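Bear in mind that the values in this text are calculations on the coordinates, not laboratory data. These numbers were taken from a predicted model, which means no experiment stands behind them. Cβ atoms are built from the backbone, for glycine too; each structure is taken alone.
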Structure 1
Amino acid sequence: MTYQFSEKSEQRFQQIKDIFPDKRSLIIPCLYLVQKDKGFVDKEAMQYVANRIGEPISLAHVYGVATFYTMFNKKPVGKYHIQICENISCYIMGSDDVMRHICKRLGIEKGETTKDKKFTVTGVQCLGACGYAPMMQINETYYENLDLKKVDEILDSLE
């Protein structure tokens, strides 16, 4: 069976489709709906989005947006997607130590998912919380002013 919006996502699509005067503006919200439904955005879903928005939006348009923004997962991720900011503010404040610590604790490398599919760890550029560095995002929750003790407490709460 091919992908289609969940009932909730279809309702949301119907609410927003006429709000934007330029159909290109629908690409990001539609990709977000896909990711909420599936957990990631693959080529099949990108084609679905292009078809749902309609002319002049093509798969190439949707693919360009989906691959430009790091907020869209292009492959399945674990139940907890840990995104560690690697931009300059977080790096200076120790995000590389946070990354090493988490990867060592979970027994995986950056970009990998644990065998039980519970955790995926990725590095990302600026999550917009530079004043609270180092920081990470797990699913949609921000964790700021991290140190290794705080990281362990967060991971303990998820395990």
Structure 2
Amino acid sequence: MKIIDYNLMTELTRKAMEAPRKRAHYNLHQSLDEPIHRVVMAVEPGSYIRPHRHLSGGKFEFFTIFRGRGSTFIFTQDGTISKRIDMAPGSDVAAIELTPETWHSFVAWETGTIVCEVKPGPYFPVPASDAAQWAPAEGEEKVAAILDWLSRAKVGDKFVD
């Protein structure tokens, strides 16, 4: 049995704050080869998840927020925001399920944000074809600009570097 409690979430937050990518994972699955992956993740403000989709392997994502506050962004093929889903425990949106072809990203707005993601395994990195070419890659100089833009972006907006 695995329990997701205050202590686990606090430890994940501590690790995320110290991590270069400002994220820390706790896998509920035993192996990266398992058919269903369940991941509890601390995501700190400033963490950048490049907009992507999961065409390769046809993987859905089920995503819920346990603690903190964040937004899931849904984009069109050209990078226009088609939906901004603000999420927090007790808010209007408790969870979302994304279809494989959906361009998406998540941004945490509060320290201590904890999310849970469920998706089919096995694990493999997002291939280049599933990463948004209109968005900077992780580590690039323009990451700060897109994160700043996302903090105030609305449906219909498009990132222009």
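Comparing distance in nm of label points 7 Å out along Cα→Cβ at positions 109 and 125 across 1, 2, which is largest? It would help to have the intermediate numbers written out before the result.
Numbers: 1: 2.3; 2: 3.2.
Sorting by distance in nm of label points 7 Å out along Cα→Cβ at positions 109 and 125 in descending order puts 2 first.
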Quick check: 1.8 is what I get for distance in nm of label points 7 Å out along Cα→Cβ at positions 29 and 45, calculated from one of 1, 2. Which structure matches? 1
0.55 is what came out when FRET efficiency 1/(1 + (r/R0)^6) of positions 117 and 133 (r between Cβ atoms, R0 = 30 Å, to 0.05) was calculated for one structure; which of 1, 2 is it? 1
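Match the computed value 9.5, 28 of Rg and Dmax of the Cα atoms in Å, for residues 21-68 alone to one of the structures 1, 2, and report its label. The partial results should precede the final answer.
Values: 1: 9.5, 28; 2: 12.3, 31.
Working through the options, I get structure 1.
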Computing mean count of other Cβ atoms within 10 Å over residues 77-84 gives 14.4 for which of 1, 2? 2
If percent of Cα pairs over 26 Å apart is computed to be 37, which of 1, 2 is the source? 1
When relative contact order in percent (Cα under 8 Å, 6 or more apart) is computed for each of 1, 2, which one produces 29? 2
Upon calculation of helix-only ellipticity at 222 nm (-39500 (n - 2.57) for each DSSP H run of 4 or more, over all residues; to 500) from the atomic coordinates, which of the structures 1, 2 produces -13000? 1
